[in-house]
Structure formats: C-alpha cells, structure tokens
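What follows is a set of structures to go through.
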Structure I
Amino acid sequence: MQPIIFEGLVIREFLDDDAEAFANAARESVDTVGRWMPWCTSSFSEQNALDWFEQCRSGRSSQAGYEFGVFAQASGKLMGGVGLNSINHQHLFCNLGYWVRQSAQRRGVALSTVQAMLPYAFNTLGMQRVEIVIAEGNTASEALARKVGAQFEGKARNRLQLHGQPVSAAMFSLVP
C-alpha cells in the first residue's frame with residue numbers, strides 16, 4: 001500500500017524500525033489506551049511490537065486484515081495505529097479499530113485517522129459496511145464514531161473480552 005497522507009498524518013505499514021517507537025507509545029499510554037486494549041501494558045516490549053508487525057504482514061498477505069501505523073507528517077513521530085480487520089469477504093464488511101498514544105490524544109488524530117481510512121475501506125477494499133465496535137464506557141470513542149457519521153445500531157451484550165472479562169459494546173456502522 002502507498003502511504004495515505006491526510007491532514008498532517010501519514011498512515012503506512014509498520015516497519016521493523018518502528019518497534020522502539022511503538023513500544024514507547026504503548027508504555028506511555030497504559031492509563032488511556034490500556035484501559036480499552038489489553039495488549040497496551042507497561043511491559044510492552046520492542047519484541048512485542050516486532051511480533052505484532054509480523055502478524056500485520058501476515059494479515060495483509062492473507063487479506064484478513066490491514067493494520068497501519070499513524071505518524072505525524074512533519075516529525076515522523078508515531079501517533080498511534082489503525083486497522084481494518086475481521087474482514088468478511090463474502091458479505092463485504094469489516095471492523096475499524098484505532099488507538100492514539102496518550103500524548104497525542106484530544107488533538108484530532110483519531111478523527112483524521114478514521115476519515116482517512118474510510119475511502120480505503122470502501123474504494124480500495126470494496127467494503128460495503130464498516131463496523132466500529134466500542135466497549136461499554138469508552139465515551140471518547142463513541143463520540144468519535146458519531147462525529148464521523150457512524151450510525152449507532154445498538155448494544156451487543158458480551159461482545160468483547162476486556163482484561164479477561166466479557167463486556168457489552170456499542171455497535172456503530174458506516175456505509176458508502
């Protein structure tokens with residue numbers, strides 16, 4: 001994939017050279033991102049990042065998922081990540097997930113990231129539906145979903161596993 005450049009961000013595939021920055025961003029973000037994404041822990045290592053990058057490459061190869069890093073265009077700093085995953089090729093829908101490192105939150109990074117990925121999902125991958133599944137209580141992500149025009153479709157009970165426990169999740173969707 002060619003990098004997507006949008007509103008001061010560069011969205012591109014992870015390179016092994018990004019492992020240190022990814023691990024640092026994860027460790028910095030335990031209090032915010034780690035609350036909703038159990039992989040984000042204070043012990044997240046460069047090796048964990050490299051393992052994730054390999055999973056990303058494998059997912060792209062098998063067309064099971066497309067995971068990318070989000071970088072500041074001016075500085076090259078890793079701002080977070082975004083993915084189109086849980087792809088259903090038969091019914092042409094996928095999940096959209098995203099995270100923003102703690103020091104870059106509340107600056108429009110997530111909004112720009114989601115806005116940049118929707119054309120990729122619809123026009124490049126040919127999806128007819130993009131779902132955003134948000135753990136109960138993640139009001140910031142719910143607000144973002146509404147801001148990008150996603151429609152709330154309801155609450156799904158026990159939809160996600162979070163820190164070893166089932167949690168309900170809000171289901172939002174976008175269509176072309």
Structure II
Amino acid sequence: MYGIMEIRRLVGRLSLSRSFRDEACVLFETAQGDGLLHGRSIEGMAAAAVYAVCRIAGVSRTVEEVTTVAHASENELTVAYAAVNRELGLETGPIDPREYLPRFASRLGLHAGVERRAHELATLVTEENLAGGRAPSGVAAACLYTAAREGQADVTQREVADVAGVAPATLRSTYQDVHSEA
C-alpha cells in the first residue's frame with residue numbers, strides 16, 4: 001500500500017496523468033508479485049515504476065527529475081529500474097532529445113528563438129544519427145547551449161549541464177560535436 005501511495009504522490013508532483021499513475025501501479029504490483037522488491041526499497045521501486053512508465057510512453061523525465069521529488073535516492077531508483085527492465089523486459093525505447101527542450105529552456109529563462117534553434121539542431125542530430133549512445137538529456141543540453149551561444153544568450157555550460165542533470169564534461173563533448181555539425 002505504501003508503494004502505491006508513493007506512486008500517487010510522485011505522479012502528482014511530476015504533473016503526470018491518471019493513466020501514468022495507473023500504469024505505474026500495475027508495474028509496481030507486477031514487480032512485487034515477481035519478487036523484485038526483495039533487497040530493494042519500496043520508495044526506489046515506486047520511483048522506478050514511475051520512471052519506467054515515462055520511458056515506455058516516451059515522456060521525457062530524467063532520473064534526477066524523478067529523484068528530486070521521490071523519497072528514494074538516484075541509486076535506489078536506477079538499481080530498481082535496472083531490475084524491472086531486465087526481469088520484465090520493458091519496451092523502453094530512447095527518448096527524443098527534443099522532448100526535453102521546452103522544460104530546459106524554460107528553467108534557463110531562454111527565449112523562444114533559442115528554443116526554436118535548439119529544436120532545429122536536435123532534429124539535425126537525430127536525423128543524422130549523431131546522438132548514438134549519448135544521453136538524450138545531454139544532447140538536448142548541448143543543442144540548447146549551442147543555440148544560446150549563437151543567440152548571445154547569457155548562460156553558462158555549468159547552468160545548462162545542471163538543468164539537464166549531466167556533467168559539464170558531457171555537455172562540452174556533445175556541444176563540440178553539435179557545434180561542428182551546425
């Protein structure tokens with residue numbers, strides 16, 4: 001019961017719909033029925049269920065975004081998510097980096113022109129398969145940073161990396177690749 005209550009709370013805090021809540025609850029109960037909670041925290045499994053449902057639906061939420069509102073650590077979520085994904089064979093495809101752009105741009109206070117340019121860059125990166133093996137949030141961050149620099153927006157690599165939940169070094173290397181293609 002506590003896991004279901006935690007899922008309800010997380011879904012509300014992440015502004016997700018009732019269908020996400022219902023799917024996460026079913027996933028949590030399936031994991032529990034398959035014995036996947038043994039050795040893992042209820043909070044971590046609840047957070048993993050919400051994260052997994054977002055991934056399945058292609059809704060962009062980073063692990064950091066989920067753990068910021070969860071009563072679980074990033075490690076608890078990732079360990080539980082790995083177990084659920086492995087044991088239940090979830091169909092989680094990669095998330096499109098463009099999904100992150102509006103939220104990240106808003107948090108950084110970037111104007112619509114920068115966001116539009118970042119969207120163009122993310123489309124180029126996606127269509128040319130230049131993002132292979134990179135975290136979609138990091139690709140989105142690099143596209144935003146590239147667009148911000150082009151538009152002379154006052155934003156630092158550290159600020160963009162923090163919003164995306166990636167290391168500045170990750171942002172830098174991805175930025176160099178995006179910038180060379182732009």
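For the set I, II, ranking by distance in nm of label points 7 Å out along Cα→Cβ at positions 5 and 149 places II highest. Could you figure out which one of I, II the value 0.97 for Cα Rg over 2.2 N^0.38 Å was computed from? This value belongs to structure I.
Looking across I, II, the calculation of helix-only ellipticity at 222 nm (-39500 (n - 2.57) for each DSSP H run of 4 or more, over all residues; to 500) that yields -22000 traces back to II.
None of the figures in this text is laboratory data; all of them are computed from the coordinates on show. As the structure is a computational prediction, the values presented were derived from the model and not from experiment. Cβ atoms are built from the backbone, for glycine too; each structure is taken alone.
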